[in-house]
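Take a look at the structures listed below.
Nothing in this text is a laboratory measurement; each read-out follows from the coordinates by a stated rule. Computed from a predicted structure; not experimentally measured. Cβ atoms are built from the backbone, for glycine too; each structure is taken alone.
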Structure P
Amino acid sequence: MLHSSIAALMIGTGRAKEVTGCNAAFVVILLAAMLALAPSYGVEGAAMACLITAVVSTPIYLAVLRSRLGLPVRLFLDALIRPVLASAAMCGVLWLVLPADGTALHAFAATAWLLGGVALGFVVYVAAVVSMWSIAGRPARSGS
């Protein structure tokens with residue numbers, strides 16, 4: 001999400017070369033992480049490699065954005081704080097509520113847990129975002 005937004009902004013301002021460099025760094029980091037983790041840990045290792053790559057490459061994208069366009073990193077971080085906190089709340093609730101090992105469930109039960117988890121996750125996420133918005137004094141969108 002963040003990388004594609006930054007890339008679109010950079011391309012829109014004629015900085016496609018910088019986007020290519022950031023994406024190349026992303027691929028190199030991802031390949032290294034995949035080679036290190038996927039063979040030993042399988043799918044979980046591949047997922048962890050993707051997470052590590054996103055975390056490690058994000059500062060690269062932000063540094064390029066700041067150096068080339070002069071936009072403060074804080075601009076992006078401010079836009080991310082509420083969705084990140086709401087996502088953390090959602091993950092925490094789902095981790096507490098959903099069964100730890102769904103592989104032992106029959107298809108119908110697994111489907112019911114999945115649908116229930118999606119609905120609960122949606123409710124928790126929206127409630128968290130609305131709560132933070134309300135606590136912040138219901139700030140208006142910029143430009144409104």
Structure Q
Amino acid sequence: MNEAVENAEPKPSAIDLKIKGLLRHAKYFQAVADSGLDRSGPEYSARRQDVMACVIGAAVGAGALYRRNDELAPEAPADAMKALRSDARWLAAAAAKQAGVPKESEAYHRFSDRIVDTAIATAVAHGKLQAPNRGFAEKVEEQREAPAEGIER
């Protein structure tokens with residue numbers, strides 16, 4: 001009895017289950033959309049990875065797949081983008097593992113970058129990431145241009 005418990009695989013997390021479901025849907029709809037392509041060709045598998053990455057990225061950007069609670073998200077736009085990018089990279093690693101994309105490969109970097117880019121684009125489209133208002137941006141520029149006290153340029 002103890003041997004069975006020791007040899008049992010760990011129970012998948014809620015994030016792993018969500019990713020698994022999203023990847024399943026992405027594969028299905030990609031197969032339907034690309035039904036005319038040769039399934040054994042490199043174009044088909046590259047397109048499949050691209051669609052899977054876009055689905056994961058869109059879920060991250062829309063807030064349907066997340067590592068942290070949205071209530072704890074930073075308010076400054078640059079900090080919010082850094083937090084989103086960090087979460088997207090972390091979730092990309094989990095998705096790549098489930099999608100069978102080797103971490104050492106160039107395909108992994110494309111997969112991960114596509115997830116991050118799609119997450120940012122989706123967050124902007126959903127209003128979760130917004131550029132600061134013009135007054136705030138001008139204030140930041142003025143602070144950058146002003147010499148710091150006690151430091152000569």
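Taking mean count of other Cβ atoms within 10 Å over residues 8-15 from the coordinates of each of P, Q, which one would give 13.6? Clearly, the read-out refers to P.
Quick check on the output: -30000 is helix-only ellipticity at 222 nm (-39500 (n - 2.57) for each DSSP H run of 4 or more, over all residues; to 500), derived from one of P, Q. Which one produced it?
Working: P: -30000; Q: -22500.
It was calculated from structure P.
To test your reading of the models, identify which of P, Q gives 18 for relative contact order in percent (Cα under 8 Å, 6 or more apart) when calculated. Working through the options, I get structure P. Name the one structure among P, Q that distance in nm of label points 7 Å out along Cα→Cβ at positions 40 and 120 of 4.0 was derived from. This value belongs to structure Q. If mean count of other Cβ atoms within 10 Å over residues 48-55 comes out at 21.4 when worked out from the coordinates, which of P, Q was used? That value comes from structure Q.
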